[in-house]
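The next part holds the structures, each set out as structure tokens.
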Structure 1
Amino acid sequence: MTKRIIGLTGGIATGKTTVANYLASAYNLPILDADIYARDAVSLDSPILTAIAHRYGEEILLPDGNLNRQKLGEIIFHHQEERTWIENLIHPYVSDRFLQEIAATPSPTIILVIPLLFEAKMTNLVTEIWVVRCSQAQQLQRLIERNHFSLEEAQARIDSQLPLEQKAAQAYLVLDNSLTTAALFQQIDQAVEKGLGNRG
């Protein structure tokens, strides 16, 4: 049986985690998360963290030797070439981890949460794409409230990703998260009822 591998993506702060948590709790679907693998890639004493420290110096590390994510963010969200360099290290690691976990997961349906699904060119890992979207004003508000970013910092992170319209245009399903959480869950329920176990 061919596995149904849903690539769940969208813009930053559009609600991907809310959707993934609901799919896990309501439908018991396995969730594989790119952000977790990306954190593993730069774990203490990892080859990728060593390369980052070599490039930026010891000040990119916290006193305990872990990555100073805030300092790295300040670099990569203002310098495209540095973001590209970092992504070229981390994305292959993340892709390999997905392949390992997909092979080891017996479920016929798997959710891959990949914020940079298109940007990282990982669409080949999935059989269909779900995009979570909301307005950019909502993205900004949620980012500022959630991460305590300034308006400039929040905008820089949104601008670093492919525009939502381009992602939505390539989606099998677009989930609108501009209204209530209940309305979002209703869209997920309809998608699951329509698709799980009956893809025709």
Structure 2
Amino acid sequence: MALGQGDSPKRLIGLTGGIATGKSTVADYLQQRYQLTLLDADHYAREAVSPLSPILQALAQRYGLVILLADGNLDRPKLGEIIFNDPQERAWVESQIHPYVRACFEQALHQLSDPTLVLVIPLLFEAGLTDWVTEIWVVTCRPEQQLQRLIQRNSLSEDQAQQRILSQLPLAKKVERADVVLDNSGDLAHLYGQIDQALGRR
């Protein structure tokens, strides 16, 4: 049984996909067009490392003040350089942040009574959270599009972008396990049409 199903939510959509495939575009459309409530793992993860938080202090203790900006916020590119070059360090950082994110989801799912909720979880498969949702939506696009979008969005080199893509479960594996596949290789109208169809199929 999905987490929270014993309370009131009936339809729990797990929205995932590869990095830079368009999850945020889908999430924004679901929120704006259908007024659905979003629970966003990235939002909770940013909250976990807010200035002066115990988790950020643990990161600074491990990696030094070099990972902090002048205003006390986390220097995400600097941390990214560390963890995307070292799987063991990435696993350690995730072990600090994931329990906080999990607790935020649990609290929200027990408090909300919406008939449909969208759980935006980029690492849905990697973190073993598929049992939290009643259906899995995977956003995909062509590999070359994913690479270029990530390079442009995060101002990365091609090697840096490839490292981030390879740190996740291959997109093809996610597609195999999806209940709904949203192809974001074309224009927005095509993507929105797929979302409308997927949302209305129940």
Highest-scoring structure on mean count of other Cβ atoms within 10 Å over residues 99-106 (candidates 1, 2) is 2
Given 17.6, 55 as the derived value for Rg and Dmax of the Cα atoms in Å, which of the supplied structures 1, 2 does it correspond to? 1
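Where a number appears in this text, it was derived from the coordinates with a stated rule and is not lab data. The shown structure was predicted, so the numbers you read here are calculated from the model rather than taken from an experiment. Cβ atoms are built from the backbone, for glycine too; each structure is taken alone.
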